[in-house]
1. Tell me which structure, out of I, II, gives 21.0, 72 once Rg and Dmax of the Cα atoms in Å is calculated.
2. Suppose mean count of other Cβ atoms within 10 Å over residues 285-292 works out to 22.0; of I, II, which structure was it derived from?
3. When FRET efficiency 1/(1 + (r/R0)^6) of positions 173 and 205 (r between Cβ atoms, R0 = 25 Å, to 0.05) is calculated for each of the structures I, II, which structure yields the highest value?
4. Using distance in nm of label points 7 Å out along Cα→Cβ at positions 117 and 141 as the calculated read-out, with 3.0 as its value, let me know the right label among I, II.
5. Of structures I, II, which gives 14.6 when mean count of other Cβ atoms within 10 Å over residues 37-44 is computed from the coordinates?
6. If P(r) over Cα pairs in 10 Å bins from 0, in percent, for residues 53-108 alone is calculated from each of I, II, which structure is the one that comes out at 19, 40, 31, 9, 0?
7. Have a look at I, II and say which one yields -17500 for helix-only ellipticity at 222 nm (-39500 (n - 2.57) for each DSSP H run of 4 or more, over all residues; to 500), as calculated.
Structure I
Amino acid sequence: MFWQFSKMFSNDVGIDLGTSNTLVYVKGHGIIISEPSIVSLNQKTGRVVAVGNDASQMIGRTPAHIQAIKPLVGGVISNYEVAEEMLAYFLKKTATLVGSNLFRPRVVIAVPSGITNVERRAVRDAATAAGARAVHIVEQPVAAAIGINMPIFDPVGNMIVDIGGGTTDIAVISLGGLVKVKNLLVAGERFNQDIINYVRDEFKILLGERTAEEVKINIGAVLKQKDNNETLVRGRDLVTGLPREVAITDSDVREAIFTSLNIFVDAVKEVLEATPPEVVSDIMRRGLVLTGGGALIRGLGELLSKELEIPVHLADDPLTAVVRGTGVILDDFEAYRDILIDNEEELTPR
């Protein structure tokens, strides 16, 4: 009786724990948080100075004793203590936004496909230490497929490519399971680094990560555009050490990300080549769907369709597909229990 009462007075929370951004869904309230996965620490005191949006504003602008840290690298926790602090902040902010909890929340967390048992344990432990009553883990491509209403339980092949900040998940799903899946460290942040390296080599200017991200968003394109887009970027001249401004075009961006893009396309081809023929025939008819922030790069769907010779669709609101999937799971938990890769029994509430 008490256990049922505790469930009634706690918030079920879905979290897309991304390398670049963390999104939080609360059952009955929708997506209430979308902030960068960044924590600023005071190195002298060891205390957290800022998390999320506030910490992101500090990147490249902090004094020596304050460090902006990304606790996730390649979609997995690289700094456990900082990840715990970040999750605790988001859970506390969630409680503030939707009303205080009498009991600790049940949490569904989406993580990249193929992470190890140790990496999953780190996610679960960090969330539990941050205040979760029970932690359930789902793979990001599965959550994304659920979030865009793919018929994942039907005997039909579904293909989804989720391009996040740190990783890309390429998955073929049928009958509620992953037929084939590949996790790739070529994603949004890799493209940003490609742009930084290109501008450094070609223009002898050092750009910051935020500037590279803005260039990718504003003029990034994988195919030649009708209009030649360009943007002005400011950075430090590596020769003089002084600030300098140059114009970057969309063709510069294409050249910068060319190698990484080829790796990405080849990986999608590899997954298709390893997929059973009957499932491939379904995908040829239905096409694949792109989700994640990286899916918004101009011309990516057109390029994939040309290379793979199958239809390619961009999901509605691709940035939130994964966290919307965690919300669907929370709304009908029993129906989706079997697709969870780490289904922890709920602990006795404290």
Structure II
Amino acid sequence: MRITRETLLKIARDTATQRGKADRQVICIYLTGSLRRDDPLLGGTADIDLYIVHDSQPPAQREIVRLSDEIHLDIAHVSDSVFRQPRHLRADPWVGAYMCDNPVVLYDTQHWFEFTQASVNAQFYRPDYVFERATPLAEAARQAWLSLHSGAVSSGPQKIMVYLSALEKAANAIACLTGVPLTERRFLLNFPQRTQAIKRPGLASGLVDLILSQPVTDEAWTSWVAGWKVAYSAVNGLETCPPRLHACRWGYYERAASALRGEHPEAAIWLLFRTWTLALVNLPEEAGLRQPWEVALQALGMDEGNLPSRLETMDAYLDNIEETLDMWAKSNGV
């Protein structure tokens, strides 16, 4: 099957029509994510990001639907109660931001989207609201650093997941100054553009230094992908498997990482290591799948012996993030 943007848009429209007709509780369905761009494919794969708004509490918050090895639906189910306080949504870096970031409305009843977006979008880009969206992310990153620095988080995948999540939040605090937060596959691919937009390009290279300490050889990469795949397959055997690690998303991650590996190795490593770590967080230690990950951890300089030094560097990086936010606020009259 030849995949084009037009093909994916047609699938999105057909899905919205079917879902809207089948469920009277559906108020609105709109499209966000990479499909709104000219080239949504990465490594020959793509997801179709949909928000489905219900007039009551939906049974699940997220739904992954496989369409083929290359395509899947990633559906966020949201109650319309979430949208009843526009003031709160203007401070929301996720639901509010993506609603105002030119989504494509595919299904709507009684002009719900037009009315709701107009309420949220009013003053959405006012500096004080922008700052209000960014600041909690930076604060959460700092709290994560404190928990790591104090030893409050046990060693192993859980500790590294806290470390990686802190970096994601810190970077997205900066990303929110000029747009929506960055999502997983294109996170390190697009972050440099956001730092350049606020004339702080050093924040991009500083983030890479906290993830990739040295080049990764082809031999190591091949070994890491094999270990990643085993852990990813194992977590899919659990009822508690997170939706983001759904079986149909393996190709979505692996092919993207392989495509990024040549020109953007840091983006490839981020994608591989973050999802690999998340899989191990959800697997029992007795599953015996950590050894290849621990080898990768040491090569990346995040093992127990190197982590204290890494946390010192992270402390300085978070100081830089906080100073950047303060400078931005001052220059924008916040």
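Where a number appears in this text, it was derived from the coordinates with a stated rule and is not lab data. All figures in this text were calculated on a predicted structure; none of them were measured in a lab. Cβ atoms are built from the backbone, for glycine too; each structure is taken alone.
1. This value belongs to structure I.
2. I
3. II
4. The read-out comes from structure II.
5. Answer for the origin of the read-out: II.
6. I
7. Of the options listed, only II reproduces it.
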